[in-house]
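Next up: some structures, all given as structure tokens.
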Structure I
Amino acid sequence: MRKALMDLNADLGEGAPFDSELLKIVTSASIACGGHAGDAGSMREAILAARDNDVRIGAHPSYLDRANFGRVPIVEPYGKTISDVLEQMQDFAEIAQDVGADIAYVKPHGALYNETARSRDLCRALYAALKSDAH
């Protein structure tokens, strides 16, 4: 019988006070990339902490919407959304590389996550952009 594996994920770097405690029990951490929460300092801190706790590191980009914590859809051309996400990813990737951490995955946050589930076109465009940017 095959043993089932489970990934316990938490969103980190969003200003909550218990990130370090969560890192003791999670297997992956989706770290805010500055769109809805976080900044270079919080990204670095969360990436280092996840790396040091052997937790898989994921980027958690969003609409640029701190006022609503990235939970409200923003009606804008897909090109603008993708450009904003790629900028967040670039910042995140530079920090990860600087501290010797690998990025295991990307998980959009909040409204961006929901919009990619609703819009096949946005999902495909975002996937293509992330895939080409990774090479």
Structure II
Amino acid sequence: MRTEILQDIINWVNDTHPDARRILWLHGQAGRGKSAIAHTIASWLKDVGGLGSCFCFSCDRQAERREEKMLTTMSHDLAGRYPAFRRALGRVLAEDPSLKTTSDLLQQWQKLILEPLSKAAGSIIGNVVVVIDALDE
């Protein structure tokens, strides 16, 4: 079963059809191996050069308010991987440096992820894959 799920995810990652689903949500009961699958996929993507970012939540680290760091971490990772994204992100942050520390996640999503991605879209080859694990913890 896990091998089939991994293959399905790999097929999804490699699907370049314009109508392909762009978000894959792996869900299920606790202890069923979702984190193992997420980490396996992230490792595979890193090896083949397709990992945009990987962010893992943990119930052991709730006091750190990691959800507030998720989008800044993702934008940092994407900037390190895609030069055009880095340039676009640099322009966004030059206009509003407070984006790095705001608690407004919607504003961060729009300005730190969507805007730079849309400006860099023509120079990014392939799919941008971000793995987020244990978002519900």
Structure III
Amino acid sequence: MKPYRILIADDHPLARAAIRSLLEADTAFELVGEAANGKDAFQLCGELHPDLLLLDINMPVWDGIEATRQVKQYYPRVRIVILTVSDDAADLFTAIQFGAQGYLLKNMESEHWLSYLHSLMLEDTEFSRKMAGELLHH
């Protein structure tokens, strides 16, 4: 099986480095590119054709929500997981409305990240149980 092609978009170099390190330790994933803002991530989707875009919600130029909207309009097959430090259900709801398939908290343990990403790529849709519960009560 070919590895899943992953694109990371986060405006913090340290966050990108941590995610890169996590993904490189798992042969199921191939990191194909990195971006520091949502607009660059959108442009790289057209060039690199990732299977999955890991997208920080708060970035300059285009934030994660706007980037999700644009990517889903032009590259609908790309799966998107929003990355954030906030577990605000309103953010999750907005991301879902624009087509994101998932939502990960940056403070989750690395093994949970990998398990979540594996599940997401094997399923049609996979959300954090905690966030899904919050959304239902919103």
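Quick note: the coordinates plus some simple rules give every number you see, no bench work behind them. What you see is a predicted model; the values in this text were computed from it and never measured. Cβ atoms are built from the backbone, for glycine too; each structure is taken alone.
Where does the value 0.95 come from, among I, II, III, when FRET efficiency 1/(1 + (r/R0)^6) of positions 30 and 86 (r between Cβ atoms, R0 = 30 Å, to 0.05) is the thing being computed? Comparing all candidates, it corresponds to I.
Taking volume of the Cα convex hull per residue in Å³, for residues 6-77 alone as the criterion, the top structure among I, II, III is II, with the largest value. For Kirkwood radius over Cα pairs in Å, for residues 38-109 alone, the highest value in the series I, II, III is held by structure II. Identify the structure, out of I, II, III, from whose coordinates relative contact order in percent (Cα under 8 Å, 6 or more apart) was calculated to give 34. The structure behind it is II. When Kirkwood radius over Cα pairs in Å is worked out for each of I, II, III, structure II gives the greatest result.
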